[in-house]
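Next up: the structures, one after another.
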Structure I
Amino acid sequence: MFKKLFFFAGLISAATLSWSQSLQDNEFYVKMIELRDLSREAFGEGDYAESTRLALEAQSYSERSEAWIQERLDAFRARAGLDQLKNLLDQVASWDAEAKYPEAFAAGSNYYNRAYDEFHTDEDYAQSFKTSRSGMEVLSRIAAMANAEAPAYYIVRLLPGNTDCLWNIAGYSFIYNDPQRWREIYDANKSAMPEADNPHLILPGMTLKIPSMAGETRSGTWQDGSIK
């Protein structure tokens with residue numbers, strides 16, 4: 001019987017031994033090791049009752065150590081999820097998603113705020129991770145919608161009394177929705193421009209390459225109101 005008890009105490013030790021290198025700041029693990037050693041010492045001295053008591057107490061600390069480890073893992077995962085959600089929120093915001101997809105953007109923002117509070121205020125790391133995942137799903141739909149209407153090429157139009165210009169093209173909602181990004185289009189097409197050093201000269205019928213923004217996927221060619 002005593003051999004079985006000692007073997008059981010050994011199993012407790014073996015179950016946590018793999019964490020010893022990285023979890024020395026785990027007070028429950030440290031206490032479990034201390035009790036395990038005392039149990040072995042008592043067993044060696046023939047004090048089997050004390051050895052049994054210490055082994056059971058060591059088991060209790062082992063369970064608390066496992067709970068501590070799980071909490072640290074949950075916190076690590078929740079932090080990673082929160083950071084990913086924030087990065088995606090910033091990314092879709094740069095696409096003017098708040099104006100283009102107000103409901104989805106608001107939902108994604110609310111998920112982020114909830115996940116942040118659950119992490120920092122409630123310290124409910126498991127729930128924070130779940131909330132971040134829900135937010136990622138919502139914002140990923142924005143990314144999918146944005147990419148679905150993001151052409152990789154644009155054919156310059158002849159407009160009544162005028163022609164397209166890079167400033168206007170960059171400002172179109174399906175391009176960048178930001179006219180100040182015109183230089184990105186210019187730099188990507190400089191070698192094909194009628195005059196390489198003149199960004200103001202583009203001709204109707206020209207096919208311009210539209211560089212993707214960070215994390216964005218573009219496909220198809222925009223011509224006269226549709227992507228082909």
Structure II
Amino acid sequence: MTGGRNLARWAGLLMVLLTVMAEAEVVDRTIAIVNNHLVTWSDLDEQMRFEALENGRALKDLGEADRRTAFEHLVQYLILRDQMQGTIPANESEVEARIAAVRAGTKDGRMDQAWVATLQRYGVSEAELSDLVKNQIEILKFTEFRVRPLVRASRKEVEEYYTNTLVPQVMAQGQSPEPLERMTPKIRELLVEQKMNREIEKWLETLRKQSSVQLLWDGVR
């Protein structure tokens with residue numbers, strides 16, 4: 001009888017072990033292949049949790065649209081990483097400043113104990129957050145490095161924006177617009193930023209078309 005009970009006990013433990021292994025396999029399964037880079041469910045889960053933390057959203061509120069958005073960001077990251085080839089690294093001060101901004105955007109994020117609790121709630125360690133922020137900064141720096149030299153805002157464009165957009169907006173608020181010369185630097189910066197965003201979108205679209213993205217899971221289609 002004792003041998004029978006032991007056998008049953010070992011059989012039960014074996015079933016538990018197999019179940020755990022099966023669940024781990026599901027969690028870490030490959031959901032896509034991007035230019036020969038494997039994307040796993042764990043990668044996507046980490047990206048979703050990071051973006052939720054960054055945007056101050058509760059994990060329970062995330063849905064299919066958030067999953068697809070996070071997946072697209074992962075795809076963009078892998079494609080751009082191939083383009084970067086390790087250029088334009090983020091320095092420690094940039095990473096710390098960005099993490100400080102994320103902390104400031106969370107409830108009680110400036111208190112150390114509350115911040116630790118927040119990270120635990122999102123399932124992100126300090127080291128993981130630092131790596132994710134570092135990757136994010138390097139991607140942003142690279143895209144700016146790649147696109148900004150191609151973008152200009154002419155004097156005519158500045159004048160047209162001032163006359164057709166800024167002046168009517170200010171006057172509609174019952175105020176007097178500042179002189180064109182004083183507003184020129186700010187207008188030029190705004191126009192360059194708008195152009196950069198459009199150019200980055202076109203560039204990313206082109207890179208995506210040129211890349212191999214094989215989807216292995218319907219949840220990210």
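Every read-out reported here was derived from the displayed coordinates using simple, explicitly stated rules and does not represent laboratory data. All values derive from a computational prediction rather than experimental measurement. Cβ atoms are built from the backbone, for glycine too; each structure is taken alone.
Things to note:
- Source structure (of I, II) for FRET efficiency 1/(1 + (r/R0)^6) of positions 29 and 205 (r between Cβ atoms, R0 = 25 Å, to 0.05), computed value 0.00: I
- Entry that produces 172 once volume of the Cα convex hull per residue in Å³ is calculated, selected from I, II: I
- Once relative contact order in percent (Cα under 8 Å, 6 or more apart) is computed for every structure in I, II, the highest value turns out to be that of II.
- Test item: helix-only ellipticity at 222 nm (-39500 (n - 2.57) for each DSSP H run of 4 or more, over all residues; to 500) calculated as -21000, pick one of I, II: I
- Of structures I, II, the largest value of FRET efficiency 1/(1 + (r/R0)^6) of positions 85 and 197 (r between Cβ atoms, R0 = 41 Å, to 0.05) belongs to II.
- For 166 (volume of the Cα convex hull per residue in Å³, for residues 77-164 alone, calculated) the corresponding structure among I, II: II
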